[in-house]
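What follows is a set of structures for review.
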Structure I
Amino acid sequence: MTSSLFVSDLHLSEGRPEANERFFSFVEDTASAADSLYILGDLFEYWIGDDDLQDPFHALIAGFLKRLADSGVRVHVMHGNRDFLMAQAFCRASGTLLLEDPAVVEAGGVPTLLMHGDTLCLDDTDYQAWRAESRSAAWQKTFLERPLAERRQIILALRERSRSAVRHKPAEIMDVSPAAVRKAFAHHDVPRLVHGHTHRPGHHVLEVDGKPRERWVLPDWYGRGGYLRIGAGAPRLVRF
């Protein structure tokens, strides 16, 4: 039986050396023994365009993933709310495959719906409005035409504004909407959903259209971090 690993919300940056070292160890000691690795968004703290691959830290992370992919592990990346500007240049440099959100894959012989998870948080209307704007071709074209230094300052300002907004939002607003989860299960008609984004790791069992379903939420790497392993037997959420 093949083994697939799922991670999300690593938020790697030069300013978080502990998470970076955890990532390097995970790639070398754990992911290297798997058949496939799925990174379901927010690999980086932020991504301002593929031309920022010239940054030594970004090149280092891409190089680690490239060596993993070259060893035979299939590495997939999905856009998150922090790194949605990742494109084909990053994929070429890292040996990864860009995965649509949502996507259905076979994992442990079970059709599994993969999402970053932000589109399930419908009660956070401010974020959903920002998401719609920033994912538009017009916004991205205008943003990517700016110099790298200017883009970085814009993103850092947006991050600070986001932190301030989050502090004043009720926690339940930033979690998934149960109706959105049920709609996703009904639309894709799969028994399993795996996502990140909410930073609330866990395993949830529910019934949709008379069928049993399970939802796995991946941990973020701001704290302990961890990953989901799906292979022979039941899926297992592993915390570092």
Structure II
Amino acid sequence: MNAEPLEPTEAFLAAAKEYGLVFDAGDLSRLGRYLSMLLQANTRFNLTSIADPNEAWPKHIFDSLTLLPLLASVEVETVIDVGSGGGLPGVPLAITMPHVKFTLLEATRKKADFLRDVTDALDLTNVYIVNDRAETIGRDREQHREKYDVVLARAVGRMPVLLELAAPLAKIEGHILAIKGERVSEELTRAKRALHLLHCQLLGTVRTPTGTIVIVQKLRRTPKLYPRRPGEPRRVPLGHDKGSARKK
């Protein structure tokens, strides 16, 4: 896929500098090319509601990169981006953290194919694409269940749903980092039961210029019951059904 890199906006560069982000040679060009590919592909099928590059730099690229300080603060070798969609936040992070292995999980084949095009075009040798559902790979003990240092989630769903999809993938003592919006406090209140059932604890939240990052740590193995069947976490979120409280 041919795509000329988009130049980073002055607002993006200023925000990145203020946030303490430092880019290696070639990072900005690859980020610009990725963003160009994303917006180009978006004209053929839905990847993002943001079509203006001036908006996309802060709302997509910078928002994704707000996770960098947290990822740098923990010992991380393996990361999975759940519901990666058009590659956010996984692709910008993989570009800027070439020493970390990223798995981009996307259930929709057309989007997964786009992600493969991106990784090929940008020569992201530290990225692996999985075209499947989180509920399915969350039961794959050989390759995915409890295999990742960090699980990322952006625009995946409300916290009780997100946690059930993400927790089975995290290693014991691993972390879940979720980028959330304005209703994060309400979501966390509703997620208390899910945190308990999934053997996780809320470590805190970090407010960024574009949102709020929720930091969760997994304390013990995820009970065998979770994740439930595909679609069930969204249909009956943990904490909304008394039957979900059973431990097995």
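Read the figures in this text as sums done on the coordinates, not as results from a lab. Only a predicted model underlies this, so the values are computations on that prediction, with no experimental measurement involved. Cβ atoms are built from the backbone, for glycine too; each structure is taken alone.
If semi-axes √(5λ) of the Cα gyration tensor in Å is computed to be 30, 19, 17, which of I, II is the source?
II
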Discussion item. One of I, II was used to compute distance in nm of label points 7 Å out along Cα→Cβ at positions 151 and 223, and the result was 1.5. Which label is that?
Written reply: II
Worksheet item: Which of the displayed structures (I, II) returns the greatest value of distance in nm of label points 7 Å out along Cα→Cβ at positions 111 and 127 on calculation?
Response: I
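Compute relative contact order in percent (Cα under 8 Å, 6 or more apart) for each of I, II and report the one that scores greatest. All intermediate terms of the calculation are to be shown ahead of the outcome.
Details: I: 23; II: 15.
Largest one: structure I.
Volume of the Cα convex hull per residue in Å³, for residues 135-230 alone was computed and gave 161; which structure, I, II, did it come from? Mind showing how you got there, number by number?
Working: I: 161; II: 87.
Source structure: I.
I, II: which one has mean count of other Cβ atoms within 10 Å over residues 31-38, as calculated, at 22.9?
Numbers: I: 18.9; II: 22.9.
Comparing all candidates, it corresponds to II.
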Worksheet item: Given a computed value of 2.5 for distance in nm of label points 7 Å out along Cα→Cβ at positions 71 and 207, which structure among I, II does it belong to?
Response: II
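Comparing mean count of other Cβ atoms within 10 Å over residues 63-70 across structures I, II, which is largest? Could the numbers behind the result be given before it?
Working: I: 17.0; II: 21.0.
When mean count of other Cβ atoms within 10 Å over residues 63-70 is calculated for I, II, structure II comes out on top.
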Worksheet item: Given that helix-only ellipticity at 222 nm (-39500 (n - 2.57) for each DSSP H run of 4 or more, over all residues; to 500), derived from a single structure, equals -11000, which label among I, II identifies that structure?
Response: I
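With distance in nm of label points 7 Å out along Cα→Cβ at positions 55 and 199 computed per structure, which member of I, II shows the largest figure? Please report the intermediate quantities before stating the final value.
Working: I: 1.9; II: 4.4.
By distance in nm of label points 7 Å out along Cα→Cβ at positions 55 and 199, the leading structure of I, II is II.
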